[in-house]
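We did not get these values from a lab; they are worked out from the coordinates using the rules stated. The model shown is predicted, which means the values in this text are computed figures rather than measured ones. Cβ atoms are built from the backbone, for glycine too; each structure is taken alone.
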Structure I
Amino acid sequence: MDVISNPLTIFSQLDYLRREGKRIGIVPTMGALHEGHLSLVRHAKQACDISVATIFVNPSQFGPNEDYQRYPRTLESDLQALDSVGCDFVFTPTMEAIYPSGYSTYVEPPRVAERWEGAYRPGHFRGVATIVLKLFMLVPAQVAYFGRKDYQQVAVISAMVRDLGVPIRIEACETIRDPDGLAMSSRNRYLSESERVRALSLSHALHRAQMMLDAGHRSPSELEQGMRDVLLSAPVDSIDYAVVVDPETLDPIESIQRDAVALIAARVGTTRLIDNRTLVRRT
């Protein structure tokens, strides 16, 4: 496994491999890797000739009162984990390489970024779109792999790629969960034992929404109230949103006429967690 920090080096090596006919898959990460990240690398290895993971804790996607300073940096163990699954390259750029002195260019995110995370974390998707586009330019891959746990992020990146004509395919892979249903997240390590138990209410609430849909409820507001009831019974400490929306635009809907998506953001203790589930209308 080659670990490379220099942007010119990673580009030249991968550009050569691509011109040799190799198919390259990229997995962008902020480190603090867990099985969800490693599953994306496995997808890249299965479908591509060359797998590349990137590790960069991106300051521009954190708000002023968020956890940038305490976000876990675990490079040594991350590299060991990536090596164990056979990752071919790891790109670990420095801050200066990504945001050199005087940097002032940012990507305006697409419309799908406006609601939900975009509203509760102003500037977040501007930072996400900027760093992802930079990584796509520095790592000339044909396919990029992202987890569906960050459902809105995948929608934002997919729209950006489409709108700007970036020659890369976005592959969204299923959320990896612990056996008890908790969606894997780098921020789960912030949770105490009792908080982790309460955090299970997110997946339970999403399950409640599907059960209500299966029982014939077609009103998004009814499903949303059902999710909130589960979350508040845990209880979580606060709810940013628990909504049922259009799976493509992420706009609110009046009635569930086809498959929809349920999105949740809630705080347990001081840890903010997100989760989602595609709600399948079976009849």
Structure II
Amino acid sequence: MRNLGFVYAICAYFLWGMAPLYWKALSDVPSMEIVAHRMVWSCVFALMIVLLSRHWSQLTALIRQPRVVARLVLASILVSVNWAIYIWAVNSGNIVQSAMGYFINPLINVFFGFLFFQERLNRMQMVAIGCAAAGVMWLIASHGELPWIALSLAVTFALYGVVKKTIRVPAVHGMAVETTFVFLPALGYLLYVDSQGSSWFAESVPITAMLIIGGAFTLAPLLFFAAAAKRISLTALGMTQYLGPSLQLIIGVWIFNEPFASDQQITFALIWLGLLIYTLDQWQSQRRARVTIPA
């Protein structure tokens, strides 16, 4: 069971890490059109999974809870913004900075846990966050600009996690509801683009297929992640999460030849140091929990 959990986790982060290759293949298609298709087809596939798994009654029960629905609306907005920034970043030659964002994300999660849920920060966690902040400040000082893509991706996804933490919803049900809220606006945008004669849908079989399959490509890692979370500890799950941004960084630098100058290398080094400290702290916490005898 535990080994299977690791397999699911690796599959999830491997797919997230390889995502730039998929979306880069659609670089001729405007980013907003890709995002709209991603919303529409993610909704279609999510609803299909709910129907095939015969969990429709659970979904209808979910949408009868106004407080839960309101939070899922907010989650829908946050994840849509995150998707839009990410796809634009990939197709505009900013894969390295998007990788930076997902490296920073775990440390932003820790900070938001302190900010929104009064979770206590120990010394190692504060040092880890400080290292990441120092890395960002170094990039600002040396490069003269804020890495807004990285920070936007990290903050929007962390806020998405904050919202999802306040509700207990299965991954597919949550994604089905979240994408349902943006289905009509996204579909309306696609119909408008088509009426203007500038739609890429049905332009060619490969592009049409990739735009449709993009919905499944969005859901697959979420399902793997949900399955992994049930089988292995959050610490073990957290230690595999660096596979995704690591693959993105390799793809950006080695495949698409994006610049990776010394100032960026120093920034990444400081972020990686923070992640190492954070991971060690999580490992030690889990180890102490194992040897503690419940009262």
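The table below lists the values:
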item: Label whose coordinates, when volume of the Cα convex hull per residue in Å³ is calculated, return 137 (choices I, II); result: I
item: At a computed -27500 (helix-only ellipticity at 222 nm (-39500 (n - 2.57) for each DSSP H run of 4 or more, over all residues; to 500)), which of I, II; result: II
item: Comparison of I, II by distance in nm of label points 7 Å out along Cα→Cβ at positions 23 and 263 - largest value held by; result: I
item: Identity of the structure behind 11.0 (criterion: mean projected area of the Cα convex hull in nm², for residues 39-206 alone, calculated), options I, II; result: I
item: Structures I, II, by Cα Rg over 2.2 N^0.38 Å, for residues 135-254 alone: label with the highest value; result: II
item: Test item: distance in nm of label points 7 Å out along Cα→Cβ at positions 95 and 215 calculated as 2.7, pick one of I, II; result: II
item: Structure responsible for 17, with relative contact order in percent (Cα under 8 Å, 6 or more apart) calculated and labels I, II on offer; result: I
